Every structure is written in C-alpha cells, then in structure tokens.
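Next come the structures, one after another.
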Structure 1
Amino acid sequence: MQIRKGRTLSEEGIPKRKGARGAMGFTLIELLVVIAVIAILMAILLPALKAAREHGKRAVCLNNLRQLTLAWILYADDNDDNICTAWVGRKDCWVDIAGENASEATQVKAMKSGVLFPYVKNLRLYKCPTGVRGEMVTYSIVASMWGGSTPVSGGHDEELCFEKRAELLRPGERIVFVDEGKWPGSPWGVWHDRPMWWDIPTVRHSNGTDWGYADGHSEYHKWVDRRTMDLALLRPPYEHVNPGYASVTHEDSEDLEWLQRGIWGFAP
C-alpha cells in the first residue's frame, strides 16, 4: 500500500497523522465520573480508617491500665499486702497532687512522688492517647480501693473500702483503675446502696471506656443504656448537672448495676 509522505500506519493498518497521540484524553463527563468514584471510595474507607485508629488508641490505653494495675499488685506484694490509696495527695497515694492547670513540670514531679512510680517509670503509661490535652495523668482508682471517707461508701468505709489486697474476693471481677480522662483528685465511684451516679460516667473510647482489674487484666466496656451516654455527654436533661458530683438517679440501669458490682462487689 502506498502511503503519502507525512503519514504512518497504525497497528491496525489505519493511517494516522505522524506524531499524533495514540489515545484521546478524558472527556469532562469521564473526569466527573472518576471524581465521583473516588469520593464514594473515600466515604467508604474513612470511617473504617477512623475506627482502626480508635481501636489502636484503645489498645494502647488497655496496655497502660494493665501496666498500672500490675504495679498496684507489686506495690502490695512489697508492702505487707497493703494497697496504695486512691486519694491523690494523701499518704501512700499512687500519684501526688498537682493542682488544676498545673504545668508539665509540676505534674511530672507529682507523678514521681507517687508510690507506684518506682514500678511504672514510663510517664506515657499514665495517660490515655485520647486524654484531655495538658493532663499527664488520665486514670483514677475507684473508691473501694482504699478510698475511704467518700460519700459513696455511705459511712461503711471499713466494710466496703479495702486496704489490703488479700481482702478482695474474685479479684478478676473487681475494678481498680478507670480511664477518667483527666488528672484524678479523688477516688472515682458511684453510690453503693442506691441506683445513683456520683462521678459522671466516662466515654473515652467510642461508647464506653477501659478498666483495670485487681487480678492484673484490663478490658473495654461499652455502655448499653442511652441514659448513661446522655449523662456522660451532659445532654438534656443533664446539661446543668455538676460534672464533679452528678447525684443522678437511674432506676434499672444495667450500666450502673455493672459498675456497682465491679466497684463494690454487689448491686443493691
């Protein structure tokens, strides 16, 4: 076949202009379709990536609680089975008091003054990755673990608040640490003899939070009562509740009963 000068044959034998592109670019419609597909993929993948990130932070928090609880056990082993106090700033406290809006240096000093620091010297283990900015300690010890003289014990400190680890029955079911999200000033707890919150329930990871137990393990618990979530986030009708001491009654609350069994060993 004779071809005029300046033209070449394509692989199919069809003449094409020399130097012309073998394929056309995207049309506007095709480009919009590609953008739409990418947007759909991002909408599908971003929640999954966010959930994976949250699961990673939860795992770090659970490890922190496990390390702190093991330190709590070791301290008791080295001190005639006496456990450290849940009250910050008191004798044998697990961390010392730092005060509101304390500087990082002050907080570090308070952490190092606590009786658990010789067992847990990594400062990062005292804070959940999702903790409040500026707070270097985000965990608290519950009221029953040498947190006597608290209203929630109802004056039954000697019966309900332990000072020795050996006094605990079923340690695998008894809570020691809670991921509260801020520097603890006092023991964390709920009332033992009525269906009433004292401290605000914490929502640290999705719709629940992490807990450390007296046998050294830690686990995540998800809230199941919508009222718990509304109170934790101070939604109506709880927007005017004092976040320091809630004193909110929730009758027949599965969450509250679960906590009472974990903190006090029974639910009323």
Structure 2
Amino acid sequence: MTITDPISLTARLTAAARARESQRADRLFEDPYAAALAGPEGFAFMERSEEAGRVPGAPATPDGNPYIAIRTRYFDDFFVEEFAAGAALQVVLVAAGLDSRAYRLAWPEGTRVFELDRRQVLDAKQEILNGLGARPRCDRRAVGVDLLADWTVPLTGAGFDPARRSLWLVEGLFPYLDDASAPVVVARAAALAAPGSRLRADLVGRSFLESPFTQTYLQAMERAGAPWRFGSDQPEDFFAAHGWSATVARPGEPAVSYGRWPYPVFPRDTPNLPKFYVVTATRT
C-alpha cells in the first residue's frame, strides 16, 4: 500500500489504534481489517505519537491513548442509532482515510456510502481490502477528491442526492485544516445536506493547540509533516455559523467514555488544559 502524503499517513496511525482495540477482550468494536490497513508503519507512527503525547504526572494508560477507540465507537453508535429505523441511508464519510465501516457495519439494505478522500488513499485501501477478500456490506462509492477544492460535482456525479436526507461523518480531519479551510468543509456539507440531515465530527479546542501540556506532541506532528492548525473551543457557534445546529460532548462525559477515559473532565473554561470535542449536528 503506497501513501506518500504525510497527512494521509495519519490514517495508518488511526488504523493501528483500531487494530489494537480490536484485540482487547473488552473491545469497544471489532475492525478485522485495521491491522492490514495500518501496516508496520502505522503501528510505529502510533507508538511515536503516543510517546510524544505523554504528559509527566498524568495517569498511566498502559494500553495507549484511548481517544481513537472511544471516538470510533461513538461514531459507530451514530450510525447504529439510525439502523433501528431500518430505512436505506445515504452516508458521506468526509476524509474517509482507511475507514472500513462500509465493510464492518450492518447497514440497512439499500444504503449508499460515499467515501471522500484523496484518490491515492482510496486506491491504496482498495488494494489491501481486495487482498483480504473483503466485500462491502452496502453500496460503497469511493470518490477521489481534493477536500480543499470543491467536491460538490464529484459527489453528486457519484450518485449523491442532495434532496434526500443524509448522514455525514467528519472524523479526524479538522486539526489538519486551517482557519480558512475548516469553515469551507462544514459549509459545503451544509449546502449539500437536506434539512434534517445529521452530522457527527470531532475537533480539538484552541486550548489544545495552545496548552503547554501538548506542545511536545504538536511539535512531533509538525516534524512528521502533519501539523495541527485548527481548533475551536466554541464548536456550537462554529457549526451554527455554517448551517448546523450542534450539541457537544467531551471524552470522559458519560456518553463519550465507555469506561475508558482516564482523565478528569474539567470545566470548559479551565485555562491551559487541552480540550477535545465530539459534535452532533442537524442541518437547519
């Protein structure tokens, strides 16, 4: 599998974290494809990033940083909640990376899942999945795009119907954007989403980018060619400004913990402490 872009390489780190979680007896999900998608480079990248992110005096996490595992389960639950209705879904995974949800979730019959990412990433993923004999459990449509360009025409050309309700997932993308491009992604999704469509995403606060406790990690990501640049500690306002009514939760709160988050949840206005947010939004 060939992925050369440094930011796209972070998808292999995410796959490694999912593979590690899948090996646990008390796993939050099972991703049988993650280890192959991660490859040795993904596991090495994960270990380097977690070493850089360790904060002296913080609670020990012998099984590594649980954030990606918690986030993956929380986003899985977003779709599983929709499965109960039994209706075919129209789903867009923005910056799909090495995500394998099209293959591992029990989608309602007739569901169409669009995966947006760079063509190099999607082709590399397809090569690995073909080698594993994997078959999607939905109508999966890989759409090679530059997420910083206008991907409206490629998405609709692949069969996306803006008149139908849709579900959107933006996982692990926002930190790699900047203050100009992050709003464009949210607004472009809103322009294509029919009223009542839903979106789930994660982002960090400016507090994360400015905290003295995260600088070693951020410097390591910059050296790797994947600097973190965008964050907001008012995610409700950020999404509202671009057509979405949002609610926010934080890892460690009851809905986003699964018994795994090892740190206290401090008030959002606590200075110097880095904040993570997961957002659930509805198109207004």
Structure 3
Amino acid sequence: MDNITKKKVSDLSSALNCLGAIKQRAEHKQLAVFLDYDGTLTPIVERPERALLSAEARHAVLELAELCTVAVLSGRDLRDVQSLVRIDHIFFAGSHGFDIGGPSGWHIQNQTGLGFLPALDEAERELRDRLDTVAGALVERKKFSIAVHFRLVDEKDAERVEQLVDQVLAGQSRLRKGYGKKVFELQPKIDWHKGKALLWLLETLGLDGQGVLPVYLGDDVTDEDAFEALADRGIGIFVKGSDGPGETVADYALEDCEEVRRFLIGLTELLQSAQKSGNS
C-alpha cells in the first residue's frame, strides 16, 4: 500500500490513554487481537531461548482470550512460540505466517514454503561455516527461515556479519534478506509476510467482515506489514522498546511490554463492561 503515510513513532498517542477512543471504534463490533511475541509480549533478550513469557503477561492474554479471538504472530517456529505462550485456546502463526496452528490441533502450512526447504538447508550450512569465526554471532534455524543474531557481536564486527550473510544470499536466488532488531533473516523469496498471514487468518476464522475490529500489536520492521494490512480496517499499535524503526503506519503506541500487559487488561475490562451492559 504505497499511499499509506508513515508517522513518527514519537508523535503517536498512547494506546493506554486512548482506550476510550478504541472502545468507541469497537462498539457493536467483535474484537480480534493479534500479538507479536518478541519485543511485544516479552522484552528483547540476548538469546532467543531466554525470551520467557511472564506469569502476569500470560494471565493477561488468557483473560482476554476468554472474551475474544486472540492470535500470536511470530517469526519463531510454530511449536517454539506455542511452547513459550502455553495457552491452548488461542491461534498462532509461526515463521511469519508460513505455519499456522490453533485449538484442538488445528494446523495448516503454507505449502509454497515447503519448496524452499532445500535452499534454506544449504544456506544454513554455509552461514554456520562462515560465521563460526565471528564471536557472538548466532545462527538460529527455523523451519521456514534462518535468523542470524548479532546482538552479542562486538560493534566493530557487525558490518562483517552482514557482509557474510550477503555472500551466502548471493548464491541463493530463491531467498531474500529480512531485517529485525539486531538480526538478519533469510526467508523464501515469495510475497508472504505477517500482513498476508494476518489477512489470511481473518478470512479463515470468519473475521474479515465489517462487524469485526482487528487490533495488532508489534514492535519491529516485520510488523509494519501487519499494520499496513489493517490500515483501512483495524487498529495498529506500535510497541516502542528499543532498536525499533523511527516511523510506522500504526495508529497508537505503547512504551514497552509492561504497557502491553496493562493494555490487554484494559481491553478485557472494556469487553467485560460491554458484556454486562448487553446482559442488563
């Protein structure tokens, strides 16, 4: 959507302070909440396996999921993010939406992505060989992508990491390079991302009608695709944290993961209040 105007993150109003406005938009509509994981539900950490969901954040997601559809969209593998969140009755889109699962064993994969597995296998071997000499570089293989983390790499070697990644990518015409917070990611070169996954989920779950208000929370460049997908039909909320983009197409902002938790509690209270009003 080339006609969408990005705004400075610093200029966005707080989603917490604008719960009243969000309540007005949600009036007489069904709410559907979509959440990124790293940097949104949990703070960014040095190693991906240490990004554990707090009991308080899990409780906030669990309470909200009792009242509306909730889904977690992540660059992590599906099973990885499911095991971290540990809530059975919500939906998950792993690998930026290439692998999607839900309650009662519901599961579907983007079949197109399966054809890229040999290229990813080869690229993984090359990356591990080339980056073995760079202290702190971490190659994380996911089913449908490869993440190269350089948060622990000395600043003087960060440029070298990208050069080595680009060298591997030059020999893999079927892969592309994605960007994140201190991470490069090699992904299948097809028109599929979090925004596409979000729209597909809305359609698949019967939530793509005018009577639904989708809300998406994310903190990184990869989440901009989801914000753009909702630009004319829902609400995007950017989680600031650190190392994120300075501009976004999101509508509101939250400072950090703690504010995300408080916002989810606020949404739960709005839904509970609407439920009571409807029953009275």
I have 0.00 for FRET efficiency 1/(1 + (r/R0)^6) of positions 31 and 191 (r between Cβ atoms, R0 = 30 Å, to 0.05), calculated from one of the structures 1, 2, 3. Which structure is it? 1
Match the computed value 59, 23, 17 of semi-axes √(5λ) of the Cα gyration tensor in Å to one of the structures 1, 2, 3, and report its label. 1
Quick check: 2.7 is what I get for distance in nm of label points 7 Å out along Cα→Cβ at positions 143 and 255, calculated from one of 1, 2, 3. Which structure matches? 2
With distance in nm of label points 7 Å out along Cα→Cβ at positions 87 and 111 computed for every candidate in 1, 2, 3, 1.5 is reproduced by structure 2
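Quick note: the coordinates plus some simple rules give every number you see, no bench work behind them. Bear in mind the structure is a predicted one, so any value in this text is a computation, not a measurement. Cβ atoms are built from the backbone, for glycine too; each structure is taken alone.
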